[in-house]
Structure I
Amino acid sequence: MKNDVKLQLKLARLINASHFLTWCDMAKAYPWNYLFARGLLTSVEVHILKSFTANNKDVLVTAWMLEEVGNWQYKKMEAGFLSMQDVLGIKNQV
């Protein structure tokens, strides 16, 4: 993952959006235009969050981050770059 700049940028964007939404959740105010204008969320992500009825919208963004990491690991496993031992952090003991 350290060499995948595109994934790193996406995760950093989602982390920043989640942090910002934490404060928005506490204030019960969501400046959707600001989130989109600052590049923290895409228009599709804003639309999804607007329709999400739960109070803690930051949790959904955090789930998106975990999904991105999971998809990355799955693609690397399918391509043969990662084994299940690598993903689970299991080291071969001789």
Structure II
Amino acid sequence: MEKLTICAFNAMIDKVLADSRDEIAENLLFGADESMTSEQIFSLMLFNSLSLSMKLSVQVIFDLLQSVGNLQIDEREIAKLYLKHLSSQKEE
């Protein structure tokens, strides 16, 4: 991969991280409460950071593919899939 391409990817990642700074801070401690031990909080933060990392990675990839015209997202279809997912969770 060309050095310029790598720099472009890194710039996109840096922008997503900067734009998501508040979300990252908020989500790292999501689900924590005062009754948890420091080990439990650490484990929760680790899980939350992995989850957030995956979400941000997918967002960067989708943004990149959309920006170069290789991906067309049908937001109505995505909404339908999400509603179907929510419906299946409710049945469980």
Structure III
Amino acid sequence: MITKASTERLDYIFDFSSQLVGDDGIESYEVMAQGSVVIAHSNLSGTTGVKVWLQGGTPSEACYVTVSVTGKNSTSDTIDDRVFSLKKFIRIV
């Protein structure tokens, strides 16, 4: 669980290094939020992570942020048919 004040901006890295092995990296990603938290910005963090900046939210609310990535093999420059997702619980305080 991650806690965040409704007035602060939070950045969090979703790390896919255990799912993406060897020469695999991220070809594309999608970020989704459930609840009142707002995704202010997102971008790649290295070859196996996605950094997400969150803002807002209603105090005492439970929110979720899900990041899904499509893998890419850097050696052969091919896109994997695999999609990996990580979901984080965020409590607004």
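Readers should treat all values here as calculations from the given coordinates under stated rules, not as data from a laboratory. Note that the coordinates shown come from a computational prediction; the quantities given were computed from them, not determined experimentally. Cβ atoms are built from the backbone, for glycine too; each structure is taken alone.
Suppose Cα extents along the principal axes in Å works out to 47, 18, 17; of I, II, III, which structure was it derived from?
It was calculated from structure III.
Out of I, II, III, which one gives 22 for relative contact order in percent (Cα under 8 Å, 6 or more apart) as computed from the coordinates?
Considering all the candidates, the number was obtained from II.
From which structure (I, II, III) was helix-only ellipticity at 222 nm (-39500 (n - 2.57) for each DSSP H run of 4 or more, over all residues; to 500) calculated, if the value obtained is -26500?
Source structure: II.
Computing FRET efficiency 1/(1 + (r/R0)^6) of positions 20 and 36 (r between Cβ atoms, R0 = 25 Å, to 0.05) for each of I, II, III, which one ends up highest?
Answer by largest value of FRET efficiency 1/(1 + (r/R0)^6) of positions 20 and 36 (r between Cβ atoms, R0 = 25 Å, to 0.05): I.
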